[in-house]
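Take a look at these structures.
FYI, it's all coordinate maths here, none of it is from the lab. Note that the structure is predicted; figures quoted are calculated from it, not measured. Cβ atoms are built from the backbone, for glycine too; each structure is taken alone.
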Structure I
Amino acid sequence: MNQDSADQHTISAAVLRSRGGPLTIESLLMEGPRGNEVLVRLVASGICHTDIDMMDGWDDTMGPIVLGHEGAGVVEAVGTKVEKFRSGDPVVVSYAFCGQCGQCRKGRPFDCLHFFELNFGFRRLDGSNALRSSDVRGHFFGQSSFASHALVASRNLVPVSRALPLALLAPLGCGLQTGAGTILHSLAVAPGESVGIFGSGSVGLAAVMAARIAGASQIIAIDRQPARLALARELGATCVLDSRQDDLAAQLAAGLDCLVDTTGDLELGRVAASVLKPRGRAAFVAGGAMPKPMAGRRHLSVIQGDAIPRLFIPELIRLFQSGWFPFDRLVQFYDFRQINQAIADVRRGETIKAVLRIG
C-alpha cells in the first residue's frame, strides 16, 4: 500500500545513550515513508563489529542513536514513488547509497560520494530524521535495524524468496558480503593463488568460504581462537595459524598472492604485508591506518567487498543453497530483548555472528 509521510508509527528500538552501552529498548515515533522510501517490519538483524565500534566510540555530542545495519524483514508500506516493492514482500536491507552521483551511475554504489553521510550521518541526506518528537536519531547505514521497523530507501533493498529462512539472511547485508566480496571482487582471487586471511570472525570466515569458491590453492586462516581456527579448516582453510606466535612471519615466508586483514591491528597488518609476494594484493576491511606497502605490492582499503547488494546477495544465497557458502554455521540467534547479552557474547568471542530475532 502507499503511505503518506504525514502518517506515524510507534516502533520499538534499542537506543544507545551512553558510551559502550547498554542499549535500552524504547518506544519511539517514526514517520511514514516518503516518496522513494519503504517501511520494513524487521524480522531479524545481525550484530556487526561496526555496531560495537560505534557503541565504544559514542560521546555526548552524538546524542542518543539507534544502531544496526544487517536487517531483514517484510515490507509494510511504500512511498508514492516506489514501484518495485509492495506490502508483504520479504527483503534484505543493505548499505545506503545515493543512486545519483557519478560513482553510483557507474554501477559502483560502494564508492558513492555520499557514502559517509548516508551510512554514518544518522540522518537523511537532506538532514532530516524520521524519528519524530524525540532526541533519538536513526538512519544508521540507511536503516538502524536494532528496531521493530526501519525506514529505508527502496534502492537499498534486495528482494528475496518467501521460501527462504528470512531471519538467517540478515547478516548477508554487510559482514558476509564484505568478506566474500573482498575475495571475489576486490582481490579477484584467481584459481591456484594463495590467500592469507587474518581474523576468523564472520568477515574472515566468509572470506575463507569465498576463497574456496574461487579455487585458491592455499587458504591460510590466522586467528588466536582455536575453535574459530578449527571451524575455518572445516569451511575450506588448508592451513591454520595462531596469530600470537612470534614466528608468524617466518611461517608465512613462502609468500602469499593475496591477503585479507579483518583485524584492524596495525602490527598484525604489517606482518601480513611483509609476506606478500611481488605483485601481491592486500585488502584491509576493518578501517583505520594501513601499513605502507612494499614496492610492487598493492594495498586496498575495501568497503562492503565492492559488492552491489541487489546482484551479490542473490548470488550468495544461491551458493548457500548449493552448499558452497554454509554461513548458517556462523550464526547464533538471540531474542531482540537479549541484545545486550548478544553483544557481550560477541565481544568475548563466544559468538561469531549474533542475529537478533525481532518480529
Structure II
Amino acid sequence: MTRFWFIDAVKFFGAQCILLHHLSIYSPIAQEIGLYYPLAVNDFAQLSRLAVQVFLVISGFLLAKVLSKMRAVHLPSLLLKRYARLAPFFLLSLCMCVVAAFVLQDYLWGSWVPEVPSLLGFLAHALLVQSVLDVPAISSGVWYVAIDFQLFALTMFLAWFFSSHEKIRVDNAKLKLMLSLLGLASLWVFNRFETLDNWAIYFAGSYVLGLLASWARDSRANQRLFLLTWGLGLLSVMYDPRIRIEIALIIAMALFLMAHNKGEFLSLRVKAALATLGDSAYAIFLNHFVLILLYTAVWDAFEMEGLKASFAMLLLYWLSALAFGVYLHLRVETQLARLEWTPLVNFLQRFRLRPATELYKAI
C-alpha cells in the first residue's frame, strides 16, 4: 500500500496529544503543574483529547484505499482478520496495565487507578464490549479500539450488502451514497447526544468523512459527493457547534488536499522515520498508560513536588512513552502481525466460502 508521509506525521502528532492528554487528567504530576498554571493545564486537557478525531478520519481514509481494490466481501473472514489484527496486542497491553497496577498498588491512589478486573470484566474487554456493558476500563483509551472495530464492521457490512448480488466493484456508487447519508445522520443527529458515545453511530460522521476524502480524488462524482457531505457537515456545526466535528472537518479537508503530496522536500531518511513513528502510533496509544502508573508511583514514593520536578518528570515520561511505544511496535506488534491468528478463517475456507482478499493482511 502507498505510504502517505502526511498521514504518518499526523498520526504521530495525534498519538503525542493523546498520551499527554491522559497524563494531564490522571497523574499527580500534571496536578502539580496545575497549581501554577491551572487554566493552561485545563485547556490542554480539553483540547488534546480532540486528537481522537484525527485517528477516526485517518482510519476511514485508509480503509477506503483497501475497499477500492476489492471485488468481493467475505464478511466473517474480514471481521475475524480485523479482530485478530487488533486484539492480541491490545490484550497484551491490558495485561501489562493489570500487572503494573497490582505491583505498584501501594504507591497509587485515586479513582482513576484500575482495579484488578474480574474474569467477566477481562472477557468483556477481550470481546471489545466493555463500554456498552459499562465495565470499568482497565486502561485509558481502550474504548477507542472497540469503536474502531464497530466502525470497521459497520462499513464492511454495508460494503457486503451493496455488492453481494452484483458483479461490480465493492466501492460502488450505492455504497458511497449510503455512507454519505450515514455520516450526515451522525453529524446532524446522533453525534449531538453524548449518551451514544459507546456506539459507532456517534463517531460515524468523522469516519465517513475520511472514507469520502480518500475516494474524492478518483473521480469528479466522488469529489462532488465528498464536498457536498463536507459542506453539509459544516452546516451541522454552524447549527450546533461542536469542536470535535470542526476538527474532523479540518482533518478530512487536509487529507483531501495533502494526503497524496509526495513530500519531495523531505529526504528518504525523514520519510522512513515518519513511517516508523506513524506505524508506532497504535503501540504508543495503547501502552502509555502503564508508564503513567509507573511515573505516578515514583512521584509518590519519593514524595516529589515543585514545578521543576514536575516538568522534569513530564519530559522523562513523554520521551520514555515514545521510546516504549516504538520498541513495542518494532519488537512485539510486528511479530504478532506476522503470526497466523485467524484459524477460524481457515476453517471457514474449507467449506469453500469466498475467502477474504489478501489485501486485508495490511489492515
Report task. Have a look at I, II and say which one yields 12, 42, 37, 8, 0 for P(r) over Cα pairs in 10 Å bins from 0, in percent, for residues 22-149 alone, as calculated. Result -> I
Report summary line: Output 2.6 (distance in nm of label points 7 Å out along Cα→Cβ at positions 118 and 214, calculated) maps, among I, II, to structure I
Query raised in the report: Of the structures labelled I, II, which one yields 32 when relative contact order in percent (Cα under 8 Å, 6 or more apart) is computed from its coordinates?
Result: II
Report task. Assign the value 21.1, 68, calculated as Rg and Dmax of the Cα atoms in Å, to the correct structure from I, II. Result -> II
Query raised in the report: With helix-only ellipticity at 222 nm (-39500 (n - 2.57) for each DSSP H run of 4 or more, over all residues; to 500) derived from the coordinates and found to be -23000, which of I, II does the value describe?
Result: II
Query - Which of I, II yields 1.9 [distance in nm of label points 7 Å out along Cα→Cβ at positions 38 and 206, calculated] - result: I
Query - Which of I, II yields 11.7, 38 [Rg and Dmax of the Cα atoms in Å, for residues 182-253 alone, calculated] - result: II
**Report entry** mean count of other Cβ atoms within 10 Å over residues 30-37 from the coordinates reads 16.5; which among I, II
**Finding:** II
**Report entry** distance in nm of label points 7 Å out along Cα→Cβ at positions 86 and 278 - structure with the largest value, from I, II
**Finding:** I
Query raised in the report: When distance in nm of label points 7 Å out along Cα→Cβ at positions 262 and 294 is calculated, the result is 2.5; to which of the structures I, II does this value belong?
Result: I
